[in-house]
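These are the structures in question, set out in turn.
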Structure I
């Protein structure tokens, strides 16, 4: 496995080494010792998975407030997503800045989204399956989110707001400035 840093501290793009032959491929998707030594010295408590049937589905931007803040290790098992992490730590010099990567079943890349970041994604292929590990269990009282189309964030999503497929919850999320 190898990783690269983004231009803001925290999130990382992880690229597992693939071994391919006529049968297909094999790669390790996660290895505790390597992750702790290279990415973050943390453990995971739960694995989650979602399937978005339609291209243009947006999930997020989600996060949990302290003391239940979650780090997430995100990968797209099948299909493809435009994955986004937004720094929401008010004391960070990168507050409100975001990074993105295309994760797909084909490239096998993963994004580490540490606690203190909001996370969301847009499907760029139909029937996209996203699997992610979290460092803290879900807590409804700590569950929060930010509008994906917050103009202060200026995220360059691969779909227009008018065409985005959103849950009712995500459609009604507040702006970052009013939330924190």
Structure II
């Protein structure tokens, strides 16, 4: 199956038929993603098959995020070299989902590497010391952990972090894979 990843276009892409098995993720794509993109709050990218370009096979959303000095624990702030900055720029991987009938075929990995590649490109232009994400459940947390995300905190919600310097090091080995999907 030939695939491509493109920005969400609600006039073409069938959001209503998408189901990844998590109501919150499905609901975001169906009712929030288009408006968030329209008002520049978030950017959503969809995975499509060339044979059915209206069917969304998976998606991810990137959102700018910033911590204030003191909101990060001292160890993380030192590791990211952001201790005593007033604003600490990050990029949030807000959503990531793959349709239920295609899970287990590596599409989540493809979407993640594309998201990290785009986050890295944005960070080189405007800054961003890390990608953060809030896994929806333990299965999602295990998925992110396989790609070197570490738990930042678990309360009041589970948040994971991947430093941009780690992404920079890992991207060259995945460049061919993500470029092939574009």
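No lab work stands behind these numbers, since they all come straight from the coordinates. The structure displayed is predicted, hence computed values, not measured ones. Cβ atoms are built from the backbone, for glycine too; each structure is taken alone.
When distance in nm of label points 7 Å out along Cα→Cβ at positions 137 and 161 is calculated, the result is 2.8; to which of the structures I, II does this value belong? The correct label is II. Quick check on the output: 20 is relative contact order in percent (Cα under 8 Å, 6 or more apart), derived from one of I, II. Which one produced it? Going label by label, the one that fits is II. From which structure (I, II) was helix-only ellipticity at 222 nm (-39500 (n - 2.57) for each DSSP H run of 4 or more, over all residues; to 500) calculated, if the value obtained is -1500? Going label by label, the one that fits is I. To test your reading of the models, identify which of I, II gives -1.09, -1.13, -1.23 for log10 I(q)/I(0) by the Debye sum over Cα atoms at q = 0.26, 0.29, 0.33 Å⁻¹, for residues 25-72 alone when calculated. The value was obtained from structure I. Here FRET efficiency 1/(1 + (r/R0)^6) of positions 105 and 129 (r between Cβ atoms, R0 = 30 Å, to 0.05) is compared for structures I, II. The highest value is that of I.
Between structures I, II, the greatest calculated value of distance in nm of label points 7 Å out along Cα→Cβ at positions 121 and 169 is seen in II. For distance in nm of label points 7 Å out along Cα→Cβ at positions 1 and 153, the calculated result is 2.6, so let me know which of I, II that is. Going label by label, the one that fits is I.
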